[in-house]
Structure 1
Amino acid sequence: MIMKGKKGLIVGVANNKSIAYGIAKACREQGAELAFTYLNDQLKKRVEPIAKELGSDKIYPLDVNKDEELAALKESIEKDFGKIDFLVHSVAFAPRRALDGEFIDTQKEDFEIAMNTSVFSLISLCQTLLPVMNDGGSVVTLSYIGSVKYIPHYNVMGVAKAALEASVRYLAVDLGKRGIRINAVSAGPIKTLAASGIGDFRTILKWNEINAPLRKNVTIEEVGNSAMYLLSDLASGVTGEVHYVDAGYNIMGMALVEEDEEGKAHISWDLHK
């Protein structure tokens, strides 16, 4: 029970198929006490049974773009827990039109929405919750390989994830003064609610499965366990890092191909069979 006695806040659970749920479940299984946030009443109905399943009745409203809700969250945490030991930031959003077409057509308004919701929310949460975090605590946020490589249809979200990863490095220095660590988990593609907004996602899943060294896609349980490690004292010497949990896909330099009967090379969609 490596998380026994630890208290943490999970921001961004959408349903029981989300990566944040996988992280929360892994932490709970290792003894952590949890609290959750929800964006609106519609999502509250999804979060409540998840919180109950994981032994919690602490759920708080939070729109990360509203200062008054951030302030209220801090007060609620302080009232219910005193202080917490870890924070999971699983928040990202860009308007659908910003994920379609070409990146060069990105509108300023959409860019600002993506950056504020997906990146500044991490900074503002750390600012707000730092007074109610124990020294030696830990923060984990979620990224994707689209931050460092071109991914079709990812567009402005790729730029936002690049900024998120840079923010992790800079926050690591500031938070480190109190022994608080912060890391990003860059997960492979997973069928989640957030991923449903990315065009041709089935192709991305198939491509990753075939070309990853482990010849598979990862699960929310695998990502959850890795994030739980980073949140735990087992990772007490790790901060400012981007930890890939993608079956090794990020190390690959070219696609796996095979030749047909005419000697022409093509993508080998069936190599794993």
Structure 2
Amino acid sequence: MVMKGKKGIVLGIANKKSIAYGIAKACQEQGAELAITYLNERFQKKLEPIAEELGCKERLYPCDVTKPEEIEALKESLEKEFGKIDFVVHSIAFAPKEGLSGRFSDITKDAFNIAMEISVYSFIEIAQKLRPILSEKASLLTLSYYGGVKYIPNYNLMGVAKAALEMTTKYLAEDLGRDGVRVNAISAGPIKTLAAAGIGDFSFMLKWNAAHSPLRKNVTIQEVGNSGMYLLSDLSSAVTGEIHYVDGGFNIMGMPAVDFDENGKPKIAWNGE
């Protein structure tokens, strides 16, 4: 088991449909010892059964990343439980509803600041606060999306946040690399998660990606989870600063590949819903 002996923290699991859950599950199945966090009491109750499943019932900790004292308390809890940790999964993002619809030029400063603080700065602060307890070959992982590279309808402010997060990944990789710590991001294809529910026309996005990716399908949390496990394990010991796409190849397409019928009209098969 490639993660045997590894100990780490996963932040951002909302339920079993979360990408973070897929990564945590893949790591646990490969022998890792986990700790996970919850945002507030409402999520605590939902995550208790998941924590039990993942073998970390006693390592379910509160962490609202807008509260520095909770990040510090998390560090102290992890140090007491594990001493050093080998990996961190940061799966936290948020933008106010008004930042995901309407005209981009109408986005408010307050919405912008909230999205950047929670979706981007939290990764820096987590790395900063947990750095003293990171092992010599620790691996940090965050989650991005193609909307941080190209325009995606209804993604708006979150696209700007993901662009900043991807560059944060690269700058952290250089900075922490001198300590032997690796930092990477996964850019996953669209998946029906709780976070995705806030994006308009998401069902059409799923159809479009399935129809136009080289593999002609949408990805699953298991597939993303396995890729995350790889980036957190020693199998990727020379990989850092990368934005690793797990999207069926959608990101390579400059123009949809379309089949034509006998009359020369394009055929598009919607599949993978």
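Computed from the coordinates by the stated procedures, all read-outs in this text should not be read as laboratory data. Please read all numbers here as calculations on a predicted model, not as lab measurements. Cβ atoms are built from the backbone, for glycine too; each structure is taken alone.
Going by distance in nm of label points 7 Å out along Cα→Cβ at positions 70 and 230, which of structures 1, 2 comes out largest?
Comparing 1, 2 by distance in nm of label points 7 Å out along Cα→Cβ at positions 70 and 230, the maximum is at 2.
Match the computed value 3.9 of distance in nm of label points 7 Å out along Cα→Cβ at positions 62 and 174 to one of the structures 1, 2, and report its label.
Details: 1: 1.7; 2: 3.9.
The structure behind it is 2.
Between structures 1, 2, where is distance in nm of label points 7 Å out along Cα→Cβ at positions 78 and 118 highest?
Values: 1: 3.3; 2: 2.1.
Greatest value across 1, 2: structure 1.
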